[in-house]
1. From 1, 2, 3, which structure was helix-only ellipticity at 222 nm (-39500 (n - 2.57) for each DSSP H run of 4 or more, over all residues; to 500) = -25500 calculated on?
2. Taking 3.8 as the value of distance in nm of label points 7 Å out along Cα→Cβ at positions 24 and 280 derived from one of the structures shown (1, 2, 3), identify that structure.
3. As an exercise: distance in nm of label points 7 Å out along Cα→Cβ at positions 104 and 232, calculated from one structure in 1, 2, 3, equals 2.1. Which structure is it?
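Just so it is clear, none of the values below were taken in a lab; they were calculated from the coordinates. Values in this document were obtained by computation on a predicted structure and should not be read as measured data. Cβ atoms are built from the backbone, for glycine too; each structure is taken alone.
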Structure 1
Amino acid sequence: MPFDTLWMPAGPAIPGNRLEMVIAVDFGTTFTAVAYAKSFAPNQHTVLRYRGPMSPNPNHDKVPSILRYDNGGTTGRFTWGFEARRSLHPGERVHECFKLGLYTKYEEQRYTKSNLSGKYPITTALRLVKGEEAEKLVVDYLSGLKWIIDEHFEEIGPPYNGLPRRYIFTVPATWNYKGEEKIRKCALVAGMGNGNGLQVISEPEAAAIHTLKRKFQIGLAVGNTFIICDAGERTVDIASYTIRSLEPIRLDGAAQGSSVVCGSIFLNRIFADYLQRKLKGYYGDLDPRLLDCAVGEFENRFKAEFTGDDDDTYDIPLVELSDNPRHGMEENTLTLSGKELRENVFDKVIGNIQELVRNQIFTTTGHVKAIFLAGGFGQSAYLKQKLELMHCVKRKDILIAAENR
C-alpha cells in the first residue's frame, strides 16, 4: 500500500496483563481534553471534568490551551487554562496556539492552504515562540494538566489512584515522526508516563478507531473505505482508511491526509467582524467588552445549534446601544436572521471544509462508503447538512455520519 497501515488491538495493550489506567490527552491548539479508562474495561471511559474556580462551567470537559506569565514572557510564575483567561487585563496578550511552535514547518504549510488565517487573524496572542522556548511552554502547560489529573485520581482513592498510568497523546494528521517525538519529549518532562507508558497517535487515527467501535451504528465492514473529517476549533484534519480487520482493528491508509486552518474559531472571528461592519456606521466602533459579550452569546447559544434556516432569528443582547429598528436593534437586543448569519458568517468557513472533503473524495483509493465527522465542529448540524448536499457526495451515495451531541 502507498499509505501507512494502522493497527490497534481490540482493547488497549496491557504489558504483562498489568492493571493500569489508560489516559488519553487531546492536547489541542485551542482547547485540551482528557479521558481515561481502566485497562480491564477499555470500553468504559470517563471524560475528566475541570472543576476549577475560574471555569465558566463547574463541570467543563475541556480547558483552554493558553498560558499567561506574570512577566509577559516565557519564564517565572504562570497561570494556565481558565485561570489564565480570567486573569487577563484589557488588551493583554497571552500565549495561544503555542503547541504549533514545536513544528513550525507544519504550521507554515497549513497557513498557506488557508484563506482565513490572514483575513481573520488571532488578536489576543503573543508572537509564536519556537524551539526550546516552545518546548518549555508545552511542558509548563502539561505540568498544570498533570496536576489536575493527579488531583482527580487522589479524589477517587484506592485502588485506582495507585494503579500505573499509561498516557496516549494525539497529534495533527500531517505531523511527522519529528513532531511526534517533540510532543513525547515534552510529555515525559512533564511527568506523563515513561518510555513504555507513552503512546502518540494522530488525531484522525484516534477518530477512526472510535468510529469503528461504533461500526454497527454506521454499517462499516471489512473492505469498506471511509473518510474521517476531524473538525476542531482551529483546524480541520481529514484522512481516508480502508478496513482490513475489525478484531483487532487494522486499517490501510487510502489517501494522503490533509489539514487546513478553517475550524470553528473562525466563525467567532467572522461574526465579530460582521457585527463591527454592520453597526459601525450607526454606533461607531463597538466597545471591546460589548463585542466580547456578543461573541460569547454567539458561541454559547447559537453556533452549535445553527441550522441555516432562513426564517430562524437569533437575539444578541447589546445593552449599551440605542434602538435602530432598521438594523434589527430594539430594546437593547440585536436580532439577526438565519439567512444573514448563513451568508455572512457560516458559509465563509464551511465552504473551505467542503473543498477539503471534495478533494479527499477524489484522491481516495476505492469507493468511499461514509464520511465520519469528528471533533467539536463535527457536531454541527449545519456542517453535516452542507456536506450531504454536495454533488459528489450525492452522486457517489456517501453516508455522512456524526456522533450525537
Structure 2
Amino acid sequence: MSVVSAANCEALAQKPEAMNYRAFGRTGLMVSALSMGCMRLGEDQEANTRVVARALELGVNYFETTRWYCGGQCQHRTAPGLAGKTRGVIVSGKCGIGPDSTAYGFRQEIERQLDILGLTHFKFFQVGWFSWGMMPHLLKRGGVLDALRVARDEGLVQFVGFTGHDTAENFIKCLETGLFDSMTVPYSLINRTYEGTIRRAGELGVGVVAMCPVAGGTLACESSVLKEALGLDLPTTEMALRFVLANPHVSTACSGMTSAGMVEQNACTVKAAGVAGSSEDHARMCAGLEKLRAAFGARLCTACRYCMPCPRGVDIPRHMELHRNWKAFGLADITRRQLDGVPADRAIELCNACGECEKKCPNQIPVRKALRELRRLRGKGAKTVAAPQA
C-alpha cells in the first residue's frame, strides 16, 4: 500500500477526486470508501454544517442517520449541511422494531425521518438494532416488511439494510434470507467478530458498511504493538482505516467524524488505500494480528457472555474487552480512561472474586486475575464496594 506524507496530505484532501468509490453490493450504486456516521454531531450547528459540507466537498456520498441518535437531534443536525446537495448522495435512515411494530407505524417513521432531512426518498433504510430473534417481527403479516415493500413500490425507499450486534452466525442467517441489500456491523483492527459474516455478505452481493472502524475512538491512541504487528510506521488511526478498507468485501468505512480536519485526514488515508480492497494486504495484516493473538494466549475472551449475569453486577464482557485492548494491543492510556467511563453499578470495584464467572467460562479464562490487573491499571487497588440493593 502506498503511503501519503503529512506534507502532501492537505493538498490531496483539497481534491474531490481524492475520494475512491466502490460497488455497493448488488445495488448498482457506487459508494465512497469513506462514509460519515452522523451519530456524534454536537450542539454547535454551525460546526455540524461545516463538517457535513466538507465531507461532501471531498466526495463522501454516504451519510448514516437515524432520528434516535444525539438525543433525537441527529437528523436535525445533519440536514442543514445536506440541504440542496443530495444529488448522487446516499442518505440512510434507520428505525428499530419490536413485537408491537406495525406496517402503519413503520411507514409513519419513514415519512417522519424524510421530512426532518428534507428528502423525497431514502436510497437506503435500515432495520436498526436488528437480530435473528427479531425476524418474526419483521415478517409478520401487516408488519415492517410489508411497510418496506410498499415504501419501495412507491419510491420512498430504494434499498433495505440491517444493522445490529447479534452473533456472527445469526447475521449470516439474516443475509441468507435474501431480504437485505446492505449490512452495517462493527469492524476494526481490534474487533474482527464479523469478519466471516462480511465475507459471506460479499459472496451474496450484499453491501457492507463497516461501522466503528477506529473502534469508537479507541484506536485514536497510538499503539507501537499494532505498528510492529502490521509492519506499518503510520498513525494508529490511519492503520485502522487501511485495515478495514483492505478487506475486499467492505463497501465503505463509516466513521463518526466531528471536525473538518478529521474528514480531511480520513479522506487522505482513503486515497492512499486505493480504490479496491487488496486480499493480499488484508491477509498480511490479519496474519500479524493472529501472531498478536497467539502471543496473548489461546484463552482469549470471545464475548460469548456465558459469564453473565454477574452476581455483583459487573459488566464482565466489557472489562475483558478492555483488558484485551490493553494487554494484547498496548492501548493502556485509552483503557484507563474507558475504565473510568464504566457506570458505577457495573464497575470492577463491585467484584468480590467469587469465581462464578470462571466456572461458566468455556475457555477457562482467569477472569478474576484480569479484573485485578485492570484495578491496578486504574490505580484503585483491590478495593470493593457494596453491591446495589435489589
Structure 3
Amino acid sequence: MKSKSSYAKYIVAVSFLTVFANYGTRYTFGVFFKPLLDEFSISRTAVSAIFSLNILVYGLSVPFTGWLTDRFGGRWVVVTGGILGGFGFIMMAISHKIWEIYFAYGVMIAIGSALMGYSVVTTIVSRWFDKKKGLANGITSIGIGAGTLILSPLAGWMIKYMGYRDSFIILGIFIFLIVSIPSFIVFRYTYPHQISSEKSSQIIADFSLRDLLVSKSFWFLSCIYFMYIFSDFSAFTHQVIYARDMGIEAVAAASIGGLIGGASILGRFFFPWLSDHLRQRKYSLIIAYLWIIAGFIILNNVKTISGFYLYALVLGIGYGGVGGLFPSLVSERFPQNRMGVAMGVITTLGCVGGVIGPVIAGYTFELTGKYFWVWNLVIFISLIGVLSSFLLPKSIRKGIVSPFEITSDL
C-alpha cells in the first residue's frame, strides 16, 4: 500500500509544475507585445485588448472549472487544460489574422489556464493536507513566481534567436509535457483514502451555491481578494510608466516587475508556513497585507532606482504572502468537496478588481495629474482589505467532514 504522506508530496510537486508552466507561459505575453505589434500592424490598444480578453474569459471560466474539479476530480480537468493551453500557443504560432490571435490567446489559452489554474490545483492539494496545509499551498504557489521569473526572460531569448512563431510552438509543447503528462499520472487519486483499500461510508452534506452566497466568510474573503487584486494590479500596470516619469532608465524600470515576481517567492513560502503555527491563519494574512501597504508607501516616496527596488522587494513579499494564503483560508471555511467552486467564484470577483483597478488608477491620474493620488488610492483600498481580514470569521470545522473521511463519487 502506498504511503499517504509520501504520495501527498507528489501531489504538491506536480501542482508546483502545473502553475509554473501555466502562469509562467501565460505571463510571457508582454514579451511578445512588440512582435505582435509589428507583425499585424495594429495599435497598442488592440494588442492590449488581447490580454484583457484573456483576463475576462479566465475570470468567467474559473467557477466552472472549480465545479468540474469538485464533481469529477482534478485529473482530467488539469490534463484538458494542458492540452487546450498547449494547442492555444501553437495556434498563436500559425495564426496570420488578428482574430485568430484573439481566439487563441483570449479564449483557448484563457480557458486552458483556468482548467489548470491555481484554484484547481490548490483544491487538489488542500484535500491531502491538514496540519501543514498552509505550507503545502505555499510551496505550490511559489511555482507562479518562479515561472514568471524564469520563463519571461527565456521567452525573450527565444524570440531573439528563433523568432516569435517558433517560440510560441516551444511554449505550447512545454505546457503539454510539464502539465498534462505528470497530472495524468499523479492526479488519479482525488482523496488520500483512495490509495488504500479502505472505504468510507461517510457522505458530505449538500452545500449549494446559495449556501455559499449567504456565508459571511465568503463575502469577507471575496472583499479581501478583490481589494488585493485591485490594488496590486493597479500598481503593476502603472509602476513602469511612473518610474519612467521619475527619470528611471527603461531597462531598469522594466526590471521592477521581475523583482516583484522573485520577491513573491519568499512571501509565498513564509506567510503560509507562519499561518500553520498561529491560532488563526488570518493573522498571517494581516501581516502580509501590511507588507503590501508598506510597499505602496515606499512607492509614493521613491526618487531613485534603489527606492523602486526596495518597493519591489517589500511589495513582492506581501503580494506573494496574501496569494499563497488564500487556498488554506478558503479550505478551512467550506467543505472540501465544494472548495473548487468557492475558490472559483472568489477568484472571479478578484479578476473584476484586476480589470477595473488599473482603469480607475489611470482615470485618477488623468484627473489629478499626479501618481501621488493614485498610490494613496491603492493604500486606502489595501486598508479596506486589512480591515476585512480583521473581521474575517473564524474557520468553522463543525459540519465539515475531514477530507480524509470523504468517499468520492467518481
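1. Working through the options, I get structure 3.
2. Only structure 3 yields this read-out.
3. 1
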